[in-house]
Structure I
Amino acid sequence: MPIRKHKKYNKPRKLHDLSILKEEQGLIKKYGLKSRREVWRADYAITKIRDIAKSLITADEKDKKEFVERQVKKGFNVSTLADVLGLSKEDYLKRRLQSIVLKKGLARTQTQARQFITHKHVTVKGNIMDSPAHLTTLEEENQISVNLALPEKKIISDEEKEILTKIKPKEKGEKNE
C-alpha cells in the first residue's frame, strides 16, 4: 500500500496580494530562503503548533507543561501556553539550520550558510546535514560544525614543468589533425 504524502504548506488565499508579497520577499531576503514556499512551510508549521496549543487550553496542567517543555527543547523562547500562541513564522525561521549556522558565525551570509549545508560541509552531532530547513534543537545547536576540506595543491616536478612548457596551447583557428 503506498504511503500517503501529507501537505507541508498552505498557499495564501491571494497569491499576488501586494502586502503579502512584500512581507514574503522581506523574509526571503532576511533568511536567505529559496522560494515563497519555504515561508509558507514555516507559517504552516507554526499554525500547527498554535492549533495544538489551542486544543491544550482546556487540558490538564501536566499536558500543558509537557507541551511547553517540548517547544523549549525545539529552541522556541516560550514559558507558557500563551507564549506558544504568540509564536510567529520568524520564530520558526530563526530555528532553521541555515539561520543557526549564520548566528554561530560559521558563515558570513545566509546564502553562504545555505551553500555550506547543501554542499554537505555542515555536520550536526557528527552526521552530515544537507537540508537548510532542518529545525535545530537546543541540544543540536552546540554540536554544529563546518568542515571545509580544501584539496591540497599538487607539487609539480621539474620534469613535469618541462613537458608543460613544450606543449603549446592551440590557437582558436587551428584544427585537430
Structure II
Amino acid sequence: MSGTLSTNFFVSASITSETTTRITESLSGITYRKAVGSQHWLMTVTSKSLDRAEQGELFAFLAKQEGMLGSFTFVPPIYGSTSSDNATGTPLVTQDYVAGLSSVRANGGGGTLKSGDFIKFSNHDKVYMLTADVNQDLSSEDTFEFTPRLEHEVDNTTTIIYNDVPFKMMLMSDRQVFKTNLDGTSRIEISLAEDH
C-alpha cells in the first residue's frame, strides 16, 4: 500500500455500493437472480479549492499510486465515522464467525451505533455498513447486523472499528488531471474503488 490519502483536501464525497447480479428469465417467465462476485464501495470525492502547494502534494500522492496499480487507505469525509455522538469503547467479537454471515456479536462498546454507519473488522480490509442500530451497553453482548456478508472469518480477538474507518482504495483511472484556474487555484474530482 502507498500511504493514506488525506481527507483534508476534500469537501464532498459520493459513496456507492456496487453488487453484480446475474439475472436469467426462463421461458415460463420465472426470474432467477444470483450474486456474481463480491460487493464493493465506490467513491467520487471532490476537492476544495487547492492552492499551488496543496495541488503539488495531492498530485504527487496520486502519481505515486501509478494509476490503478497502487492502493492506499482513505477515511471519507463525514461518512468515515459513526453518526452517533455517544459511541465509546472498542467492541470485541465474542466468538468465531465464518465468512458468509451477516451478523456477529461483540461486547466492550458503549452508546449507539446507527444504521448506515460504516464498520471494519480489525483482521481484514473489507468495510461493511450497519443495517440496524446497535445499542451497546459495555457489559453484555450486542448484535452487529451489516452488509455485505462477511468476506473473511472473524474470531474472538477481532475488534470492530467504527470511527475513522479506513477504506483500502484504488484509483479508478490511470489518468488524473489537474485543471488550474488563472488565480492559481484548482479543484479535482477523483473516482475511487474499494480494493479488498
Structure III
Amino acid sequence: MTFLKLLDRLFFGPKVTEDKSKFLSGKDIKAKFAPPTEEIGKELKTIIANLYGGRSLRIRAVDGGSSNGEEIELTALGNAYYDIDRFGLSFVASPRHADMLFVTGPVTRNLERAVRTTYEAAPQPCIVVALGDGACTGGIWKNSYAVVGPVEKVIPVHYKIYGDPPTPTQILSGLLNILKNKTQK
C-alpha cells in the first residue's frame, strides 16, 4: 500500500514550490547565464584568418596523465553548442599537422616519453599550452611518486590556461588571449 501512496503523492500531490512569477523566461536566461561564446568566436575567427591565411588553427591534444576532466571539456568544444570548427579551430590526430599542442594533466612517469615525442614530432614553431591546474602546477598530484610534475618540467610551455578543469568558455577565452598575444609580437 505504501507504494500506491507514493505514486499518488508523486502524480497528484503539490506541483510547484515557487510562485510562477519568479521563474525566468527563455530570454532572461540567455541574457543572464549565456557565456560570451559568440563574441569570443568572432574575434578568434578574425585573428586566425589573419595569422594563418584563411586556414584553420590546428590543435593536437595530448594527455600527460590527467583525470580526464580536461579532455571532457575539450570534447565539449566540438559539440553542437560550441562548435569550434565555425571559428576556425580544429583538432588533429597527428602532432605533425598541429600548430598548437594542448597538454592536459600532470606528466606521469609512464607518459613522459610520449609527451616529449609528441612535442618533437610537431612542426616548429609550435605553441604549447598547459591546460588545467594539473598541467600548470602539478595539481594535487605534484608530490606523487608516479608524477614527474607540471608539463614545463618535460617540454617548454608557452602559455597556461588554469582551471580544474577549465570550462569550454574559459578555454576559448584563453585561446583568444594567446592569439592576441601572438599578433602583438
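Values in this text are rule-based calculations from the coordinates and carry no lab data. Quantities reported herein were computed from a predicted structural model and do not represent experimental measurements.
As an exercise: relative contact order in percent (Cα under 8 Å, 6 or more apart), calculated from one structure in I, II, III, equals 16. Which structure is it? Write out the running numbers ahead of the final one.
Working: I: 16; II: 26; III: 22.
It was calculated from structure I.
Which of I, II, III yields -12000 for helix-only ellipticity at 222 nm (-39500 (n - 2.57) for each DSSP H run of 4 or more, over all residues; to 500), as computed? Walk me through the numbers on the way to the answer.
Working: I: -14500; II: -2000; III: -12000.
Corresponding structure: III.
Supply the structure label, taken from I, II, III, corresponding to P(r) over Cα pairs in 10 Å bins from 0, in percent with the calculated value 9, 31, 29, 20, 10, 2, 0.
Numbers: I: 8, 25, 26, 17, 9, 8, 5, 3, 0; II: 9, 31, 29, 20, 10, 2, 0; III: 9, 31, 27, 13, 10, 8, 2, 0.
Checking each candidate, the match is II.
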